[in-house]
1. 1, 2: which one has distance in nm of label points 7 Å out along Cα→Cβ at positions 220 and 436, as calculated, at 2.9?
2. Rg and Dmax of the Cα atoms in Å was computed and gave 25.5, 88; which structure, 1, 2, did it come from?
3. Among 1, 2, considering only distance in nm of label points 7 Å out along Cα→Cβ at positions 172 and 460, which has the greatest calculated value?
4. When you work out mean count of other Cβ atoms within 10 Å over residues 236-243 for each of the structures 1, 2, which one comes out largest?
Structure 1
């Protein structure tokens, strides 16, 4: 724990939530991100001695420091929005002394920032109220894992689960989780959404909107279901983020290379134009700019599948692709399971078909530049839901979604007063058992949850397996079970993220299934009597309260 706390203090990564975007009253207004302004004749740049000053020819003028590459000013319609706490907008916590140059190519201005092996770029296009950003991190020589746009206090409403009031709220965990006097919790971590679920995040007053449109995240890590910091606001200022790599709840190694474009843009209050979204954006204008690591459309390929058989149509399916250099994903059609993933870098990828967030089929595919890799119908053969059970709590989908408090936990702390009691036992056959079963189990909070169930004489005459699926764990927490008087051995801990997760809005780790073979001698022979399954959390590590050893459930079941 102490190492993790030092890590957070050093990075000071401040984030937030796309759920909070809705709270600001954002409305979708097509086309507001791209403006063909009559003032385009003013497009150009000047040098004020300290900064390069870029006029977009629309309503935005921004400045980039010639010495550090920080974005030092964002003036939209004559109002300054940039900066708080004596800091500007930049990669990580700022690069420091860097080589900064500027050039213009037709209707595009490009600022290049070089700091060791890291290269960062700002681009402006004539007539647009947008700043296009690119970051190429070549290696681990510099910690460049995010871009933060720092916004002055009071410019936008301070609302949402990612907002807090430092003057009156109280810190309850690690310096970054806050509680209001009524017991509602807030944190920079409470984004509430997965990467695949948002195209942009930001703030709006109704008449002015400021947004961060995310990149395709091909060089990010964690896959389509990863949750991370998105935005924050408090009485001292606000922040918008593009998280390029974040170690908290991370399941993959960091990838290196060029990320972008991601776009920081103003609108007249509505959402940014859909044409800026990573899945839609035309980047042909980037091809001739000389951006390090840039691969245009001609150097990319595509994977297309005609369908997926063996699906449970009550679930959404996502097809993911990953190797050491890049990651991609594509939704599968609800009707046929067909999918298409364009814009991929050439290479060989592990392809995973996800039911919800659970991998149920894997294969390898190779992508070539300019080509389409066509796949025949994929047949799912590894869905654990196909097993016959005596009873099952929840279903196999890689999430704790059916369980008690699960939805709240993506945007609140488990101590939040809106959470139902974490204790409580379950009787099989009583109704919606999953809704009564806690999504998380901690050694110090609700250890020893009980499941009551009856068996027929034939069932009690044989050994059966109890299977418990988990989605993540904290400090090696894993389940040990007791059935009546029989006690299982302690299982080995699977590989899971080493950082906080259950208290910072994420249940996403590495899905793992524990299997316990219970002998026939363990069962009650009286068919009218309840058998009792007890689930405890065990760990060789110690913690307290909601930071004690814990785990998140996907499914608990007794096989036939």
Structure 2
């Protein structure tokens, strides 16, 4: 069962697609006007849905924050085209070049900040602001879930404001000039919870040198919020940052930000309890499996230290938290590749973890599996996730079901023996959804599709086989499922190709070109529906009329994609 939070308003103009035979009806949730792609993140039992948008049309450009002499621009636009840009005449070609420049110049803080992701309530098609307050978004923002109380959870990177800064005089620059810099707000990432009482930032336990950071992952119906954040910082890191961030060469907040995104903080899983006003309190810091499940770091000084941390991924209404944390075995020394070389280290990897109050429990054989992650838990304490094993030199995910009540672990069969499968959510009907692979007969081609697994029936299916053969969509990942067995998913769909200004593109003969986009969809069960008998004689995949490509290619459309629950 997955829980999450979001926002309000405006009735959606959804389009339902049904065939003569199917067990699920597809309802398109996106994209929202002004954006090309939409990705679903979670839903509740009221069918309220949150997600994220990307590829904004008509991206607003601040020409005062762009270096038009950059080779990234002069190599793509003619001198005449650049002169038109200077006049404010920005056509689709120029806009594409300028937005690409913003992305590749992200490390230059004299340059306008580029926003790649925009959170939204997909059932109402309304944008949500997590941290940003400016008219033009300067950061990446995400919504991850919504519970039955309409409380939402998400997180966002730091918003930026343009500020004037004059560096301190030096021997080489005795008369420094003022610079216009984009300076971030404290907390390079901040988890945010939305309640009917207001919007609140999830406080981490350590906030020195830049405000710390937090990330919200989920919440249940009883005010418990899970995530992770900054728990401390080594003395060495504190000393180094204090020495370099003295405010002379650049604003302290910018210096702290650049150090924070270099992972100066140590990270721990955290659990916040909302009070009667919906405000999160001081978090409970979660432990980690540690060396041989001891909860402590290994002590072998002849090998490098391990960065121990924990990441909760889901919480049920009983307060049981599941996720992953760092495990090590100081008796198991392995060679780890590092850059162009490598070294022997104590074996360490994230493994599935149950956080039951202050007690941590492991249930995956760390000798058999390289790593593992628990991704979902329902109110019956049935846990799902996946474990990783190397098969013919490739890491494959095998999905598992673990009954916490009976301590029974099973690895159900998926579509074929070497398929890589990762579950995302489980409901109280013991139905699991997620992502798996199909294979085309007679080839080595694999592609990602959404799956549904019924524990009681031991039935594993590609969700696309449950849709009409005439469906315009291919489901590539199923993200969440509620108690009504309604599923939300991300699909690919063929549409008219549009340029950066949202205009339809045609070829030289005037024919409209086509492209595939990611689109959020809702899958509604059809009462007494039957599986459509599509012709699959040519191949063993479950091809519908919709287009398809790998999940990683799909997710590449969404920058900074940290909103899923893996690891």
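What follows draws every value from the coordinates through simple rules; no lab data is involved. Computed from a predicted model, the values in this text were never measured in an experiment. Cβ atoms are built from the backbone, for glycine too; each structure is taken alone.
1. Working: 1: 4.0; 2: 2.9.
Among 1, 2, the structure yielding 2.9 for distance in nm of label points 7 Å out along Cα→Cβ at positions 220 and 436 is 2.
2. So the calculation was done on 1.
3. Working: 1: 4.4; 2: 6.0.
Between 1, 2, the highest calculated value is found for 2.
4. On the way: 1: 23.2; 2: 13.0.
Going through 1, 2 one by one, mean count of other Cβ atoms within 10 Å over residues 236-243 is largest in 1.
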